[in-house]
Structure I
Amino acid sequence: MSSLGFSILGLIGLIIIGLVVILVVRLLFMLIPAALVAFIVYFLSGHNLWLTGVAFLVIAALSVLKKL
């Protein structure tokens, strides 16, 4: 393969990696409110992991639905 072929493959690879990083960072910012609510529920419920998980899933689902 020529050096031009490697350059094009490298460019495509970097674009794909960049898109994945952007999507992961965007997802993390969307889940910050759910994590904060889960943290508060964890301490208010006496360290109940089940209620914490339910609170996280509900807030995460609502934030995803709000973005749609």
Structure II
Amino acid sequence: MNTSIKIGDIQKAVAKECRYLGDTSKDTISIITKLYLNQLKKDGFTVIPHEQTIDTNAKRINFFIDHED
């Protein structure tokens, strides 16, 4: 069974959480992203390898926030 997930999917979920909370600060984005990654790991999912850093992660999530579905 394939239990891999893309970082982009996590970033979209984090963007929705940030919109809901009304907080798009880099610190909040980092905290929520780490919490998502930890929970996914506990649930047996693996994240497809990526090269995101905290700065690029925050920029990408802000992009998703600005370009909401």
Structure III
Amino acid sequence: MNMNLYNHILRAMETDDAPPDRITAKLKDTYVNAAPDAQAVIDDVFISLTGWSFATLLDKERVQDDADSDGW
């Protein structure tokens, strides 16, 4: 099977044995501490991979966390 870069990225994510919470914390820390131009690059990469910017995904997580804490 011939895999393109996107497939290699997906495979790497699927087989990474690092705890998801640790990966999440590292991603958030990297984004929050990045300069605005670096955040824009991160957002562009996430849009290419997922269709959503990293900032939007953070917002979605916040909304879900808020809903979960409200008893949903």
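Coordinate-derived values only; no laboratory data. Since we're looking at a predicted model, the values are computed, not measured.
Numbers below:
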read-out: Origin of the derived value -21500 (helix-only ellipticity at 222 nm (-39500 (n - 2.57) for each DSSP H run of 4 or more, over all residues; to 500); candidates I, II, III); value: II
read-out: Structure (I, II, III) behind the derived value 63, 25, 14 of Cα extents along the principal axes in Å; value: I
